[in-house]
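Bear in mind that the values in this text are calculations on the coordinates, not laboratory data. Fair warning: this is a prediction, and the values are worked out from it, not measured in the lab. Cβ atoms are built from the backbone, for glycine too; each structure is taken alone.
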Structure P
Amino acid sequence: MKINPKHTNLLFAFFMSVLMAFLMSGILTAIHLGFTTHFVAQWLHSFALAWPIAFPSIFLIAPVVRKIVAYLTQ
């Protein structure tokens, strides 16, 4: 299944936000709690709080970052 290229920015923000929120919430949960019996539940709770912030943030900031990278690499 191919998705229309006009959705590139939205898809980029979606996948980047899911992966980054998942990794960062896991790392921070491990740092703060350690690997307790409630680790996975707390990690998923933290992810559920982080992802709704990460998605619109990345969607809005990614075009600016792309312009900065393009400027620095020309």
Structure Q
Amino acid sequence: MRRFFGFLIGVIVGSLVGSTVALLLAPDTGDELRSHIRDRGSNFLAEVQHAADTRRIELRERLEELRSAKA
């Protein structure tokens, strides 16, 4: 149990130090950084949606091929 608490304290201290260093070394202001993250997130979601739509079309075409071959 003592090792677990030591680990937990290490995680908390490490996260505090890491977040402080990240804030000090961030190249943009908070608003700009959030804007960049939001843009990247929306671009990523659009790419995932496009890939899913493309795959859905491919699977429907394959399904139609299998159904027509069966008939």
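Have a look at P, Q and say which one yields 13.9 for Kirkwood radius over Cα pairs in Å, as calculated. Provide the component values of the computation, followed by the final result.
Values: P: 13.9; Q: 17.1.
Corresponding structure: P.
State the single structure among P, Q that was used to calculate helix-only ellipticity at 222 nm (-39500 (n - 2.57) for each DSSP H run of 4 or more, over all residues; to 500), giving -33500. It would help to have the intermediate numbers written out before the result.
Values: P: -30000; Q: -33500.
This figure was derived from Q.
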Comparison of P, Q by distance in nm of label points 7 Å out along Cα→Cβ at positions 5 and 61 - largest value held by: Q
